[in-house]
Structure formats: structure tokens, C-alpha cells
Structure 1
Amino acid sequence: MQEKIMKTLFIIMMGLVVLTGCSKSETKLDNTIMSEFWIWFDQHKDSIAAAMKSGDEATIRKTLADVDTRMQKEASGISFLFCDHGDENGFIVTAGGQREHFSDVQSFVDAAPKIDGWRITAFRQPSYGDFAIKMGGVAISNENIQFQAFSLAGGGMGITLYPDNMTEDTRDLYSHAAVTILDHTIGEYNAVTKIHSLMVEPPTKMEPGVPVHPMIELRDFLDSWSR
């Protein structure tokens, strides 16, 4: 499952280095246009599933591009991931961590009909246990990331992630990988609504005197902070 997700993330993921709160958009997608996408998807569901399970990189890339082109034509600003649930194929609609597109993600998923063999989900959901990613020659898991939490002057929580082996020269790759792992560790919705500022820095930038926690504890940490 992770291999299929990683191939998708590598091609269409929106990389974020800093997340800050922003106002919720009131823009609504057109129901007719959303329905056109899902009708198209239903008509091609079998060939899409076969392509994503083919193991052929060129076939997977072409399928991702075809779905993305169709989706951006009818729902610009949101994106998707494929995954394998064993007995079902997974199609995850994501805002790429951008809060202004959250309402569009939910509307898009609400417009989806029941599609045989597919589970359609809004937002990247939390995953439990170890989670690893390979991106641009960087291999990293949630076991290789630590974090510090800070109370912000205007209220809310700030989090800084510190991936092992990150340097200034590899900042972009590690930042993209770390934010992806964050979303999978706590879920895309929690990442944006509970964390008001997110930074990714090399371990050499850790703030002295501030407790350091392993990434795998972040979900429970956020729950306790919220209470």
C-alpha cells in the first residue's frame, strides 16, 4: 500500500514548508461539474484500478496525469491520492494542507456516488504505526523525526519538525517528506486545524530548553494540548 501511495505523492503532492491559519473560503464547487467528474471516474474505475496495480511506472504516471487533468478541470485547487485497502481501492481527496480548500474537498466527496470496488475519503487520514517515504533519494520515516511545540503569542500551537540527517542543502526534500509524514501521522485535517504554525528545520536548530518529542507521540500530544 505504501508503495502505491508514495508513487502518487511523488508526482502530485503539494509540498508545504510553513502552514499558517487562513480564512475559510466560501466558494462552492458546482454540483453539475462535480457530478461530471464522478460519472467519468465510474466509467473508468476498472482501468484506473488496473493501472495503479500494474507496477509499471509509465502506466501509473499516465493514469495519475489523466485523473489529475480531469480533476483540475472541474475542481481546481484540490488533489488526490490512491491507496490500496486490500478488498477495495482507495481514492483520497485532499486539499494539500490548504485550509481554504477544505470545504471544496468535503463538497467533492459528498458529491461522489457509490462506486463499486472503491472507498472515497475526504482528507488524508491518520495512519497508525510506522510510516516511511522515499522522495528524491531521501528515505525517512516517522521514527526519524522529532518535534518541539511552542505556544504562539496570538494563541494556538506552533510545531517545529526536526528530521534526522536534514541539512540546509537538503532542506526542500526533507521538508516535503516531513510534512507528508506529518499528515499521515495525525491526519490532514488535524494538521491544519490544530497546528497554527509549522516549521521544518535541521536538528542543529533545536531550541535549547524546550522539550523534544518523537513524531510518533504527536497525535497524543495534540489531544492533550487541546484539552
Structure 2
Amino acid sequence: MAADRAVTVLVHGLWTHGLLMEPQRRFLADEGIQAICYSYPSVRLTLTQNADRLAKFAHSLDAATVHWVGHSLGGLIILHMFGRDSTLMPGRTVLLGTPYGGTQSGDTLARSALGTRMLGRSIREWSRLQKQAQFPGREIGVIAGTMPVGLGRLVARNLPRPNDGAVTVAETRVPAARDRIELPVSHTGMLFSRRVAKQTAAFIRTGRFNLRAAS
């Protein structure tokens, strides 16, 4: 294992593929951060199955430090992985629009059998879990969007503000987070935002967001 090598793993959200994280990977490369995109079955497998697969992938990397960036469901899988594998390499974590506190738009969609199938097994497992409040040894940063544009608004028309069009700011709150920041981006739009990448890079480098750059 390369003793001085650090890698950042980008984990996508529901209904998407690792290719959707490619813009963030390129933006992070511009910031001097080497990142790779990871893909997984976001609907078919359970949260635990996906977390264990992600841990196996992490252990296969030739790096002493592994940082994590998870969008939406991807962040939940990362957090669940931390609770299941204490032997993972050190590194910081940035959560992008991750509904740690649950998702009203998801709950609304799950009221129908079709909606339940669409949400998949990972989201359903998270909704039943007792949420882990602390992640020892892990520095976690949260980026929440405040631009209320997205499919979630069509499903849950009374989604409380502020929200990113799918997840409310309140739902992104993680008790163990070291830092958090709100940016004027939508749930999907944050994946194409250079501003999000700059804040992600700041947290990976220092463990804090750059509040001066956000203003």
C-alpha cells in the first residue's frame, strides 16, 4: 500500500450511476484532489449489501488515506459502512444532500406499491434503522442545497423549506458532523457545481468548509 497516497471516492445517489459523479471528479482534479467514481445497484441491493461492497472496494485501493464524497443515498451507504467496518483507512467525508434524518419526499413516494419498488431496498433499510449518532475517528462535513427545484417537489408538494428540491436542509443534519454549509444549489444541480467541488476540496484538505468563499 502506498504510504503517502490519498484517494477520494465519489459515491452516487439513487437511480443513477457513477458517471453522474464525473463532473465533480473533474472539478476536484482541478483542485489537486485525485478522485474516482464508484458505481453500485442503488435499488436492487440492501443498504447493508451495498455498504459491505463499498468496504471491500475501499480495501482494494492502493492508498493509505481514503476520503469519501457521497451524494444523497451514497452518503447513507458510506455512513452505514463506517458502522460496520472499523478497519477502514482514515480519511474525511463530505455528504452532499444526504437525508440522514429521513426523507419526506421518499416517504410520500413510498405510499404506493410502485413508489416503494422505485425507492429500492437500500432506502427502505435506512428508514428502519436506528441511526448511528457518532462515527468515532471520522470527520464529516455536510453540504445542503437550498434551491427548491427537483422531482421531489412534484412528489411532496408541501416539502418544507429550505430544501434542494428533494431533501430538506433539516433532513441533512448529522449530529456528528464537524462542519456544515448551505449553498444555493438543487439536489441534482450540486453534482454539476464547481462551487460545491471547491467546498468539498476545502473540507478534504482542512476538515472545514471555506465560509468566506461561500458568502
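Every number in this text was worked out from the coordinates using simple rules, so none of it is lab data. All values reported here derive from a predicted model rather than from experimental measurement. Cβ atoms are built from the backbone, for glycine too; each structure is taken alone.
State the single structure among 1, 2 that was used to calculate Cα extents along the principal axes in Å, giving 50, 39, 30. Computed on structure 2.
Out of 1, 2, choose the structure whose coordinates give mean count of other Cβ atoms within 10 Å over residues 174-181 equal to 17.0 when calculated. Of the options listed, only 2 reproduces it.
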